[in-house]
Structure I
Amino acid sequence: MLWPARLMLAVLLAIGASGEAVGPADRLAGLSLLERAVLTLQHEGADRVLVVLRPQHEPLLGALRADRRVRAVLEAVGVAEGEDLAAALVARLDADARFVAARHDVLAQPALYRRLWEAELGDRLGLLAVREGEPAGPFTGRAAVLDGLSAAAPAALLERLRQSPAVGELAVEGAWIESLSERQGRARAVSHLFDACRKPVDGIVARHLNRHASIFISKRLVDTPVSPNATSLVVLLVSVAAAGFVALGGYGWTLLGAALLQAGSVLDGVDGELARVRFQQSRLGQWLDTLADDISNVLFCAGLGWGARSLAWGAVLAWCGGVAAGGAALAAAIYYVELVQLGSGDLYAIEWSFDRDPRTAGAKALALVHQTLKQDFFIFLFFCLALVGVLPYALPLCAAGAVATAGAAATRAIQRLRSK
């Protein structure tokens, strides 16, 4: 059956030579290689994937079709041992159909597939991704490029394509591509997957401290049943415990509470890392992460104020703790209204003024402050202040910051209403 070309047509070569080192059912970072390849191609725009596999592996594809994460149309192209896979593909494709090909045993930087899809073929029929002068695994072309080729394994097919005068090369020296046939390659591939979880929006403490610790933890959880949402709930419980300890007052309890808050800040990165590496992102997960952060802020400020009552100026500090908690709760509620309207639970979905016009000096200054003085920075600062025994005396600044944040949120909401 011939299908019309749509967003991206992908071919996944989920077969290898006889005695292959890794099969499509083998797992890497919480997913089978077949799952990872299909979900990666889908993420980069594929809405139809032809999966070339041995007949004995077709039940794997059936299970994948039932996976709610998979939206692309999956078609099995069964190729028995020794059978010509190029001929099998030609029989399933329109000669003019453009496709991108991937292999289950080669993990490539996801953006490379989009890059291949968008590359101009010109008068050529195909392009091979080449690194250091050798085919790297992925390639693109029109189905006609496979006419007349004879290959029973992906490696042989790549060699035939390389010899074809109708096939050009696309240098991909800047992209990471790892063969999964060796243990070292699999280890590097896992490192690449988790390194991609580092975000440009990470604050200074998250970038240089928290993210290193969270990735260390995530690598050890990724092959377990622990879900991202369960991790978010653990973060919330740790934060509640932190608030409870600082509410007891005294140096020891306050330091323990601040240490738990810092631990929660580290764990806060784990849910997102697991979700991204396993393709388990969800709206519920976004909201759980956002709610855990905001509930943590509100409860910690309130608990810190309560625990400061016995100190000098305790009544003032307690009042400041209440103001800080109330201001944080009000700001969160205002932003939640906008998030609901945007259909997202992620605060990064909100567009800020310095995002719209980052060229002005004021916007650049705001962007710098927003990038540096994030929640991870303040949580680490709280821990440092707790170490020297002065954390409760930061409550007036917390109160001022919370009032300013709530005021900015209210001003933004009013401006949005007026613009409608």
Structure II
Amino acid sequence: MKINTKILILGSGGREHAFAWSLVNDENVATVYCSPGNGGTDAIAKNVDLDVSNHQSIIEFVKTNNIDLTIVGPEAPLADGIVDSFQKVGLPVFGPDKYASQLESSKLFARDMMADYNVPSPKYYACKNRDEVDLVKVALELPLVLKADGLAAGKGVIVCTTEAEYEAGLTTMFDKNAFGDAGAKVSVEDCLIGEELSVFAVCDGDDYVILNTAQDHKRAYDGDKGPNTGGMGAYSPTPLSTDDIMEKTKSTIIEPTLKAMRDVGHPFVGFLYVGLMVVDGEPFVIEFNVRMGDPETQVVLPLLETSLFELLWNATHGKIKDSTVKISQKTAVTVVLAAEGYPNSYPKGMEISGLEDDGLVFHAGTKKVDDKMVTCGGRVLNVVGFGNDLKSAIDDAYRIVEGVNFEGKFYRKDIGQKGLNRD
């Protein structure tokens, strides 16, 4: 394995700040670049303004600066085939190729694969218009789930429990075309009732290691009310991840999925995020993501006590079996501080105060303007609290929340309560 390495992280959110934070503290890493990064990464790494959609410009930067490993944070560049571009010129890059990225970029591709390999998942139907969905509704009945087939920034899922929600969902998907090309096809799915669990694996095409588990909070408001967002908070680990659930997840979900990708000649190298619904003690796949979650990364990585670089380097070179994963016994909780109005329209340019105080805060939608940190996104900051148990970690996170301020600061006040209630 290499030492004194140079790393390039592609992306600008809280997930990428967490990557940078972990890697700048890694004894194997000398320099970390982030493109485009944010106000938080600017303080600990080197932000570079590159066009992530221009693969050639990224490759030229990597060659010129002798970058040892490029880590692709968000899903869009993966779906756009940036890994394929790197592979063509023999440059190390961590992430799946364009074909394998369809596990996230096409919900129907993923569902078809799961059906072929008997991966536990809900009943689903592919639909292109209102009439087809209406026919499926007769078969599935309410509640059901409408999912835009393509990428929709984590917001292309509409749960329909009532006739009114169903009609509103159809209007959003087809009449308003809210998700653009991503909603040209829709996966209409049986709505599973249970508890959500996210499992994160680092894969090298053949083998994998589990990083940790987490539970996300997708809805905008307390009590899981309101519209879906990119995520309003998370905690790790979760009491749902029993030994039995984890063994079933490995044997019936992760391993068949890696086999499916090998069978079609596109071995899956990268983060595999398995979004599960646990129903009566059985895990079912709600969705796959082909990158780390945001904000789950912000609680998973701070608990990782082994080298993140070593894991990613070994996975990129087909040697994940050489890696060991050591995880802290503590619990981590992150609370997203969002701009007023998120996930819809929101103001920008609000000055942020309190960042100099004690506590781990990952930046998401921030930038530095005239020596001041200001908001420039919907999800602005992710504060992270720690404790020997979930309750103390929640208390620590909300202590930090109170000290960080900007005009219109909005956040959920019940992050982690589902875990407490389960205990």
Structure III
Amino acid sequence: MEFNFDEIIDRKNTHAYKYDALQRVFGRSDILPLWVADMEFRSPQCITDALKGVLEQGVYGYSSEPAELFDSIHDWILTEHGWDVSKEWYTYVGGIVRGIAYAVQFFTKPGDKIIVQSPVYHPFTLVPEGNGRTVLRNPLKGRDMDFENLEQLLAEDGVKMMILCNPHNPGGYAWSRETLQRVAALCAERNVIVISDEIHCDLYLWGGKHIPFATVSDEAASCSITFGAPSKTFNIPGLASSYCLIPDAEIREPFYRWLGANEFNDPGIMSSLGAIAAYRHGRQWRDAVVSYIEQNILYIENRCASFTDKDGRQLIVPVRPDASYLVWLDCRWLLAELSGKNVTDLQPKDQKLLEDYFVNRLRLGLNSGVMFGREGLGYMRLNVACPRKLLGFEFVL
């Protein structure tokens, strides 16, 4: 099958957040939105066809969870990742951030401490802090974890949870089995629950393979809550088709009872049918979109390679992701050029110069690196899941 990822789809005035929020977030609406993590591609036709049946019937009553929903998730995870997930481990959740919030509320109390690894997807910080929990930051060392610091944080009183991004966002880093095993051993020893957000797990690039956290050891299985979804992979975040997997009964059973008592785990029919169609019939589309994204990343890398200062130093260096369509741009040398400072002297307030450069000079809406933590100073996050011609902007000083 062939798919037209070069098609330009006009999403303006369609209640698309990445377009509707431009004025409020960036101060102008005449910019290209390459920030929010959804794609500019049509979702697989098999999903649209599945939803049409409900629309054509025209009755939108209460629905039950189709038996095939779990089966489709099970078969996909087994085929893609070699993880044989038992049915009792599974439940639906209406979004991964929402699921993380449920877990934070259920397993921790105000004042408890939760570890995140910055720079990281900002809801990992906003959700705990918004619920009165204390966030402890375990900053990454490039593509590696700082285990010395992690052990120090885990030794503090009141640490109840760690939120792991697997693969990591914004860097797109794939964690090795050894790294995940070490995290599991440290957390299990201290009865710390590890939430593993694996939403980008089906968008591995360059032939890479995902390693589910819960599979790396018995310790990982005993302390983990895994969240996944077809949303990023098949461009259906609006359907809210996420799921939760918990192997350990002592963690799972009381949590799932609480979710059920509050009706937090009842999927709508569109969520269910969209997920089933994606996992049953969307593999060719996924494979094709991954190939297209890889070429977009290479295209951006080549464009950035020619953007240099007078001494020939590259001003923007894309960090090639192992997974996902989000590219972490190292713009520290550009920011130094804009601010007239040395890279080592950059301050958080200088980030405004970088943000202004992208918005008002290039007319691009990207995520500012500092929204992912102070370690994001001098960085920007670029979404390349779009027709390649939209990436043809010129870098100029």
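What the table below lists for this structure:
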| quantity | calculated |
| --- | --- |
| Ranking I, II, III by distance in nm of label points 7 Å out along Cα→Cβ at positions 98 and 146, the structure that comes out highest | III |
| Per relative contact order in percent (Cα under 8 Å, 6 or more apart), the highest-valued of structures I, II, III | III |
| Among I, II, III, which structure scores highest (criterion: distance in nm of label points 7 Å out along Cα→Cβ at positions 106 and 258) | I |
| Answer label among I, II, III for the case where helix-only ellipticity at 222 nm (-39500 (n - 2.57) for each DSSP H run of 4 or more, over all residues; to 500), calculated from the coordinates, equals -17500 | I |
| Top of I, II, III by Cα Rg over 2.2 N^0.38 Å, largest first | I |
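Any read-out appearing in this document is the output of simple, stated calculations on the displayed coordinates, not a laboratory observation. Model, not experiment: these values are computed from the prediction. Cβ atoms are built from the backbone, for glycine too; each structure is taken alone.
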